[in-house]
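A short reminder: the numbers here are calculations on the coordinates, not readings from a lab. As the structure is a prediction and not an experimental result, all values here were calculated from the model. Cβ atoms are built from the backbone, for glycine too; each structure is taken alone.
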Structure I
Amino acid sequence: MSPAVALSATPSLAVDDLLGGQRVLAAIPRSALDWVAVIRRGIPTGAVDALTRLTHLSQAELANAVGIPERTLARRKREGRLNSEESSRLLRLARVVARGEEVFANLDANIAWLKSINASLGGVTPLSLLDTDIGAEGVMDTLGRIEHGVFA
């Protein structure tokens, strides 16, 4: 596990680990500004494979969660790199997964929660909201309420 704390305060599962670590990212971002540079360059598509492998999300679930059509994702895989917007969306998903793992202290429980209908999120699954910034903020807020024992 890398020592990076950027964008993830979890001691057990860092965002960069979810995205394949140094093997995929080449260099581990140490700050939010480092992540900006990674996003602008485009995240290697090996990060998509690493995230699907660790989370057990299907390619279709991941594509829907980040709002990238599956055909576009397949094309990007052939090209080897996501564009900056797609990279930002993938990073957003990884941040939510890392935060959920921190709250639930178990990746499998976190993924099950992300896939379950949630009344406090309007009766939809948290995963279905991650394709937008506002939706992801709502999911992060709900995770914070769960962490503090507030009904969510």
Structure II
Amino acid sequence: MKEHHYKIRMEWTGNQGQGTSSYRSYSRDHLISADGKPVQIPASSDPSFRGDPARYNPEELFLSSLSACHMLWFLHLCSVNKIVVTEYIDQATGIMEEAKDGSGKFREVTLHPRIRVETEAMIAPSLELHHQANAMCFIANSCNFPVQHEPETTI
């Protein structure tokens, strides 16, 4: 079996002078980066957990990972099946359940890709490729719930 290894850098930037001396004494802000990559992603916790609403939170990044992985597989499958995609936009949604003890998990994610293809004859076969893209997606295969899809394809 082939293995792939990934490495990112997570830097907490939320020490406001008192560290984590209390629940309210620190910011949840942090930066996500990777060696050789030009952009740091400003992140925090969800505003429900004292995070900065102007920064990405882990839940949004999780949705982004699922959406991007599906899109990349879908585009690959379209290219090898001679389906010309000219536009792809996804508005992914997810529902996370929080337990009484503060833990939680996603119970549902739905991808809503809006795709434009070159000809009408490409619409039906492109819709079928979403099932195959889902089966191939590394991130979706790592989830303990099914990732749903509600694609819409036009020319």
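Work out which structure the value 3.2 belongs to, where distance in nm of label points 7 Å out along Cα→Cβ at positions 13 and 133 was derived from one of I, II. Don't skip to the answer; put the middle values down first.
On the way: I: 2.6; II: 3.2.
The structure behind it is II.
A value of -8000 was derived for helix-only ellipticity at 222 nm (-39500 (n - 2.57) for each DSSP H run of 4 or more, over all residues; to 500); which structure in I, II was it taken from? Could you put the intermediate results ahead of the total?
Numbers: I: -18000; II: -8000.
Corresponding structure: II.
If mean count of other Cβ atoms within 10 Å over residues 85-92 is calculated from each of I, II, which structure is the one that comes out at 21.2?
Numbers: I: 21.2; II: 14.9.
The value was obtained from structure I.
For which of I, II does distance in nm of label points 7 Å out along Cα→Cβ at positions 45 and 69, calculated from the coordinates, equal 1.6? List each step's numbers first, then the result.
Details: I: 1.6; II: 2.5.
Label of the source structure: I.
I have 17 for relative contact order in percent (Cα under 8 Å, 6 or more apart), calculated from one of the structures I, II. Which structure is it? Write out the running numbers ahead of the final one.
Values: I: 21; II: 17.
Only one of I, II returns 17 for relative contact order in percent (Cα under 8 Å, 6 or more apart), namely II.
One of I, II was used to compute distance in nm of label points 7 Å out along Cα→Cβ at positions 21 and 109, and the answer was 3.9. Which one was it?
Values: I: 2.5; II: 3.9.
Here the read-out was taken from II.
Figure out for me which of the structures I, II the number 12.1 belongs to, where mean projected area of the Cα convex hull in nm² was derived from the coordinates. Before the final figure, lay out each step's value.
Working: I: 8.2; II: 12.1.
That value comes from structure II.
Quick one: distance in nm of label points 7 Å out along Cα→Cβ at positions 61 and 77 came out at 2.8 when computed from one of I, II, so which one is it? Kindly include the intermediate steps, with their values, before the conclusion.
Values: I: 1.6; II: 2.8.
The correct label is II.
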